[in-house]
Structure P
Amino acid sequence: MTPHASEPAPAHLAAAARRRAADAPDPDLALVTRGLTQRFGDKLALDALDLDVPAGSFFGVVGPNGAGKTTALSMATGLLRPDHGRAWIHGVDVWEQPLEAKRRVGVLADGVRTFDRLTGAQLVTYAGLLHGLDADTVAERTADLLRVMDLEDAGRKLVADYSAGMTKKVSLAAAMVHAPDLLVLDEPFEAVDPVSAANIRDILHSYVERGGTVIVSSHVMDLVQRMCTHVAVIAAGTLRAAGTLEEVRDGRDLEDRFVDLVGGRHGSEGLAWL
């Protein structure tokens, strides 16, 4: 029989709640991961990632191709269940309280198919309604987002007919429509034209200035160096460095520091024929 609402919770449930509260990190940290680990067959894609992302930061995650960046961000936001480890968004456990955690985050995932038989406006509207916003609020926010993303005319076209850059922009709009506390963006500037990229950067900086947190993965060191306040370097599934931009740079250009941390640089020997 279900206990009456006024009755205390069973002892084992109360104890579990106390354990969760004791384990939870500082809710003022936008994202925390502890021991995130993932294997794909024999390949160790991510090895015990511990990461603290301060609230209000513009946090860059950088690494070579295949480093584990997308795997890390997917596990941290509830898109991929880790083999081991935990993640929290503002103190909310991503895997024990998934609905509450996902209310607080907007995700632009790399390589995940979108609903491309919807128009751009329908896609953003659908995302807003899924997050429980009322229809009037969704309509207003959708119009605002399509305008600032330069997609007002394209909003009436099917996403299937969009260019790669337009698809990236409308997916970003869908990630922002519910005004989350945290935005996690995997390669948001890939295939985006320079003018749109500049507009997106302005939008993200304004979002951070108003108290939001942005985590962005990128291969472009100059972009990260100009945008971000904090950075983490991941290579071969392991965290090589993390902290403020100045701490990680250690007095050097970020690209030079990155190459030192991850290795693998080759000279042009053997190409005398070129």
Structure Q
Amino acid sequence: MDSLKLISPNFSDLLLPNIEFKKFPDGDLYIRIIPEINKQEVVLYHRLYPNQNESLIQLFLILKTLKEKECKITLVSPYLPYCRQDKIWETGEAFSSKYICEMISFAGTKKLITFDCHFLKKEGDFDYGNLKIKNISLNKKLMEYAKNNYFKNEKFEIISPDMGSSYMVGENGKSMKKTRGEYNAGKEAYRKIEKMEMNFEVENKNILIIDDMVSGGGTMIRAVENLKENNAKKIVCATTHGFFLKDSMPKLETLCDGVFCSNTIPNKSSKINFMDLI
């Protein structure tokens, strides 16, 4: 028997929703699963970004409803939020990545399918926070798009802007080394980049920079600036998850020869469809 596909309204750019979201007057969430469900294999398509806090509550309500109907649930969420806090740096910090996975598992998920998960650092199947995770990389899709649309018949080298995303560039790729300082004072949990180093030559070379995510853009912007200072020829930036917060997109567009991403987080630069790999 085929699995029942349940589609969240926040997946409506790709699939026809069959779950209903509303809000009560006080802001509480109302969830209704439209198809009849009972002891079935279910594949749930639900994005967890943007509005990750509300999207997580929506997810937990859906999952618990399915769990009570004794469904076996596979969750497809292309970007997993709270993935940055995968280490404890200071006493008393919340281990966010682990706790979110534990909650998703406890609510009823048997398996999560996601893409270039920040704390996993490689493609494959994992157990993390009591949750089985299949992490799929879009690196080859990003490389193929860059080759066909930016570099054509020209040779190019592939670089990751830090060691954390080095798995995305493959065996022949290179990685920069990034050093961060302490957390900034104020409300934003952000550690400023103190320095970025590279031990390879880029002069007069075409470069594709690949990272798992571009949020505020600080890492990618510093990487591009370093490459330009070292006289790289053509520079293109690619990422799986394109947040492009604040003014990072116009800055990158000014600095380099191209910027693109997948549609895990839909935006004007989304060129790669992650659904091709499911």
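The numbers here are math on the coordinates, done by the rules we state, and not lab data. Quick caveat: nothing in here was measured; it's all calculated off a predicted structure. Cβ atoms are built from the backbone, for glycine too; each structure is taken alone.
If mean count of other Cβ atoms within 10 Å over residues 65-72 comes out at 16.1 when worked out from the coordinates, which of P, Q was used?
Q
Once relative contact order in percent (Cα under 8 Å, 6 or more apart) is calculated for all of P, Q, which comes out largest?
P
Ranked by distance in nm of label points 7 Å out along Cα→Cβ at positions 97 and 161, which of P, Q sits at the highest value?
Checked P, Q; max of distance in nm of label points 7 Å out along Cα→Cβ at positions 97 and 161 sits with P.
When mean count of other Cβ atoms within 10 Å over residues 33-40 is calculated, the result is 17.8; to which of the structures P, Q does this value belong?
Structure P accounts for this read-out.
Assign the value 20.0, calculated as mean projected area of the Cα convex hull in nm², to the correct structure from P, Q.
Only structure P yields this read-out.
Quick check: -6500 is what I get for helix-only ellipticity at 222 nm (-39500 (n - 2.57) for each DSSP H run of 4 or more, over all residues; to 500), calculated from one of P, Q. Which structure matches?
Only structure Q yields this read-out.
Given structures P, Q, which gives the highest value for Cα Rg over 2.2 N^0.38 Å, for residues 145-192 alone?
With respect to Cα Rg over 2.2 N^0.38 Å, for residues 145-192 alone, the highest-scoring structure among P, Q is Q.
If distance in nm of label points 7 Å out along Cα→Cβ at positions 129 and 249 is calculated from each of P, Q, which structure is the one that comes out at 2.8?
Going label by label, the one that fits is Q.
Comparing distance in nm of label points 7 Å out along Cα→Cβ at positions 25 and 57 across structures P, Q, which is largest?
Sorting by distance in nm of label points 7 Å out along Cα→Cβ at positions 25 and 57 in descending order puts Q first.
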